[in-house]
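In structure tokens below, several structures.
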Structure I
Amino acid sequence: MAAKRRFPGRAPLTDKELWHLTAEQFSRLALTDDEKARLREINKENEQERMERAARLRIEEEPILADLRGVGRDVNSVWDLANSSSPYPQAIPILLKHLLRCYSDRTREGIARALAVPEMEVHEAWPVLVEEYRKAPMGKGILGPGDTKEYRSGAKDGLACALSVAATDATLPELIALAKDCAHGESRVLLLSALKKRRNTSQLAKQAIENLASDPELTKEIASWRKR
């Protein structure tokens, strides 16, 4: 095992630098005892903050979770559905109902990602998903209840995932129009999977991919398909 490199005379890392320390940097740098102690405190504070944030989100999600329990889905968070590999068709009407209610960005992202499943009711909710996607904000903001730090919003990404799964041959033209609309930013990358899976069967999808390949925000993703 290679020894960690020491950097004689290097300036001590600030708390901010320690907070942003990557795993690669941690393995490469030889931290001083003081830096290690401060890093432990930072990690402890981060874990405490994570637990408090999870508790606040759980309180916010309780109306959703109560409805889910009513149909036999006892989960700790709507994200448990989003990360589930088993189908949950009975939960779809509940998720669609709560998608239209006022929740934080983080909870709305979880709802939207949980709707990214090939269920008939999701396909039928296409107009609702499109409207919510168009309205969803971009950029940084407060994502959860009680948060004090700003992070990149995620609800729009979640809705893009739902749209990519909900798209049918009939709604494909509208998805393509959304993908071409630069006003929706980088979230459009997540719409592309609907085109990718149709590129060999749909002339419309194939043509759209060719048109979108020069879009600065989409070109990298589309180019990666050719390498596979």
Structure II
Amino acid sequence: MGKSSKRSKDVSLTKVKPKGKELKTKIIDQFNEFLSQFPTVIAFQYHNFKTHPFQEIREMYTNSKFLLGKSSVLKKAIIQAQKAENRPNLDELANHMVGSCGLMFTRENKDDIISHFLTWRESSSLNPGQVASEDVIIPAGAGTFTKFSNTIEPYLRNLGLPTRLHEGVIEVLKDFTVCRAGEEVNPEKCRILRLLDIKQGEMRIIPKGIWENGQYKEL
């Protein structure tokens, strides 16, 4: 009986760099690149981030660059640049790298930008954990979900809605309170509000500080 042969395999000992580390390095590199290209840096925080409205903001300011990322990474990028390039007061921006935050690098009129951001709002859906601004009650009956296929009915029940199919139509069996003003909403209630196309949240960009040619100003 012949012996089975085992093929030798080349085993690579190259260490794979974690994706998280790659992203961190990329953000820091982008920060340094943008800092060398633009005289003004605006630190901002944001609420209820939505991709499409933010893309519109990017397109509005074509002579600017935006940098978003983890607050700790952005803070590290700022502090490293301060030490390496001796840029006075740049580290003041790091104080605002908390929570949902970002940086705008620009050569456009800074006063116009600040004024725009202070008044800019975009309606958005609530996210889990946010507070409802008004009561939402779905009345009993068959009128609420008529725009949807009746195949969605099991999904509605999974969200906690008291529904059934009656003659092929989705029927709500009793009045159902989705949320009350002042109460936090959970993931299921957020999904229901989206189905109803009810937007009680708003996306905002809040400028917090501005650095320009070595000078820093709190906003």
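Structure above, values below:
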item: Of the structures I, II, the one that 1.7 was derived from, the read-out being distance in nm of label points 7 Å out along Cα→Cβ at positions 83 and 147; result: I
item: Of the structures I, II, the one that 9.9 was derived from, the read-out being Kirkwood radius over Cα pairs in Å, for residues 139-178 alone; result: II
item: Winner on distance in nm of label points 7 Å out along Cα→Cβ at positions 27 and 51 once structures I, II are ranked, highest first; result: I
item: If helix-only ellipticity at 222 nm (-39500 (n - 2.57) for each DSSP H run of 4 or more, over all residues; to 500) is computed and equals -9500, the structure in I, II; result: II
item: At a computed 13 (relative contact order in percent (Cα under 8 Å, 6 or more apart)), which of I, II; result: I
item: Comparison of I, II by volume of the Cα convex hull per residue in Å³, for residues 99-210 alone - largest value held by; result: II
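FYI, it's all coordinate maths here, none of it is from the lab. No experiment lies behind these values; they were computed from the predicted model shown. Cβ atoms are built from the backbone, for glycine too; each structure is taken alone.
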